[in-house]
Structure 1
Amino acid sequence: MTRRTAIALVGTLSLFAVATGCGKGGDASADDPKQLTVLSQYLKATPGGKVFYDEVDAFSKESGIKVKIVEAGEDLDESYETSLAAGKEADVVFVNLFDKTLAWTKNDATVPVDQYLDDWGLRDKAEPQALKEWTNPDGKAMGFPFAGFSWPVWYNTSLLKKAGVDDIPSTTDELIAAAKKLRKAGIQPMAVGGNDWSGQKLFLQISQSYVNKQAAQKLDAKGGYCASAGAMKGIELFTELRDAGVFADKAQGFTFDAMQNQYYTGKAAIMSQGSWAFSEVPDKVRGTTELAGLPLPQGAAFDKPTVFTGYTSTGFWISPNGDKKQDAVKQFVSHFYQPEVAGRFVADASIYPAVKLDAEHRKSDDPLLNSAINDIPQATTDAQLPDLHIPAAANTPLIQATSLAFGPGKDAKQICGALDQAYSGAQ
């Protein structure tokens, strides 16, 4: 599942009354140690959701523990916090590490799991980088990481060849040249969700082209773009790409869904997209898609085209209610940390694993996932992922600022001013 692209929404009442999922014998009792309620970002209609429901059902049959799944989408964090205030929160929350959830453990909305990682024998079963990303600045593990992601650039090689572009661009000059040929052939170059989080991530990836990862992390956390020579060079690079026509027309008004639609329907030849979407790609487009890193300018701070790689997509959080049912929660989380179970998410839902898996359990029939797991790490370098460092209060203003950046006529000074202003309420 993507970070915030689930389409089903639940209101507060849904948490208590109209939950869907396993264990149809009524709502799980808050006091029954043999019943769990799981608030989930995974939707049953998706490939990952189907595997999740299947494995929850298998767990219930094996353990005798009834599980009620409550589906939630983009408002999961708000729904959870509302239910928490009423003391009626789900026992386990299955959601990504992003925005508001970053503060849950610090604010006692969920319990730290450091001791459980050790006592339940799960620490050595998670990727070390995943555990690092799920540890907050106070040194507390916020949850059990489960799904990660690779976030490369996708290229429709059929459209590139149609426009006379023989090789996937590796430099920004090559990208600009490819964009001109694509436009001449009547094909939009790079589809972008310039009006939401997906465009924000692409902008921030481009803007850090001339700064090291430590400097990029500081910018993500506190701003200061106008005062950073490297960041200003990166923003100027972005405006150069924008003004050269690299991004699809009217990108500043597009959303993530519109971006996907442009690429999936063959109207655009390029997009920046995560591995969570591999299972959704139409077969016709899948067969012509190749993955690569974001092209770099001359003098960049990186030695290879960049991608985002992380393990923040989805994990298991324990609520205060769930902490009262440690035995049931231990069995539940441990079930999903089994290689054969985590491997099903790789094989059947093209989900990038945060659980350590051997070669056998990392196998997939999806060539895109195999490329992301095996090829991309060798051909690219990781850019600084902003998600863990942007303050929640700055996130929405930053999206507004980057949407402005995708619009025509805005220069680097205006853009950096809007970016820095986004942090004014987060200091």
Structure 2
Amino acid sequence: MTPVQPVRGTQSLLFEDADRLAAVVAAFDKVRRLYGFRRVEVPTIEPTAVFARTIGETTDVVSKEMYSFEDRGGESITLRPEFTAGICRAYLSEGWQQHAPIKVATHGSAFRYERPQKGRFREFHQLDAEIVGAGEPQADVELLSFADQLLKELGISGAILKLNTLGDPETRNAWRDALHEHFRGHASALSEDSQTRLERNPLRILDSKAHQDWPIVDSAPTIDEFLTGEAADFFGKVTEGLDAAGVAWERAPRLVRGLDYYRHTAFEFITDQLGAQGTVLAGGRYDGLIESLGGSHTPAVGWAAGIERLAMMIAAPEAEKPSAALVPLGEAAEAKALGIAANLRNGGMAVEIVSRGNTKKRMQRAAGSGARYAIVIGDNEIQAGEAQLKDLRSGEQRPVGFDSLLQALQS
């Protein structure tokens, strides 16, 4: 019978590979506490409308990549492709407004039907941080400082913060009109995708991957030509705050977010450690998103990062090792070892029981476990009420009473 194969674009991880993902999450949890971001959980499934309204019906994510299905009740359900929409839905439906502004962070699986490639999967894992209900530039600075410190905590060097402003609605509308006029004048030379985007959302042409579009994009008007005084002041306070916090950044005047609810700050942390330059963390201010879900105007800013991509860039974490390996010799010793192991584990000591093979193989396995000590128990030891405690580094061995083993290992 042919073994059942995994779903394409998913992965099962063992040992170091799993430890790498855990190390990323551990660093994230450490840094989020430093910044006062509270842990939250949101469902893996949401009504499809949550994502259709927020991500946009015309985007590739909604039209091509979402895992959506009709449940037995006839409701359209979607596996979350990202976290922000679900957090904003919960902000409204769960009454989180009473705690505003809230700083929240979470991590877990997300799902997109896209071509699997290095660091990208159909079931992948994300870190997510959001500040909801805060419209001040300080919130943007704090969120970006959190991201910058996380990358440093992970030992990822060389990631560059690319920063842009999308301005306020007045700025964005004026820029959008100018871009539409510019690209319409070159419509015949644009790629097919960009021609489609021209009427729906000309800002998305700025992010085109088609080489034929790039000269036209390079000559397009920049947002700085249309910034209102208020929008320029907001962006100035963000950059001043980043400078004060010691966060290095570079201006990326063509960095955009296509949907209308994005305002002011947009950013990406870029690295070339994965080959071609790639984004490892990205986000922006989305002051209009909660309105699209039926809520009142609520300023918010957030970012997300792929755990798999970050895990590929960190040093291999140290493998978990037991403090001691219990080596029972004989049936009576094996029964005794269970009680000793339970007492040591209850005392906070990691213990591995080695009960396969002859004495030589058991001692080899004890040494191979990475444990500092081997606790050897045989019939003679049971009769004497003490185990042989062997230091696997120095080779020294001494008898220790069963009741004194925890104290001996802790000293």
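Since every read-out is calculated from the coordinates, none of them should be taken as a lab result. Small disclaimer: the values here were computed from a predicted structure and weren't measured. Cβ atoms are built from the backbone, for glycine too; each structure is taken alone.
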Inset, instruction - Kindly point out which one of 1, 2 the value 19.6 was derived from, the read-out being mean count of other Cβ atoms within 10 Å over residues 109-116. - result: 1
Legend entry - Parent structure of the calculated result 0.70, given that FRET efficiency 1/(1 + (r/R0)^6) of positions 125 and 285 (r between Cβ atoms, R0 = 41 Å, to 0.05) is the read-out and 1, 2 the choices: 1
Legend entry - Highest-scoring label, criterion being volume of the Cα convex hull per residue in Å³, among 1, 2: 2
Legend entry - Structures 1, 2, by Cα Rg over 2.2 N^0.38 Å, for residues 173-316 alone: label with the highest value: 2
Legend entry - Among 1, 2, which structure scores highest (criterion: relative contact order in percent (Cα under 8 Å, 6 or more apart)): 1
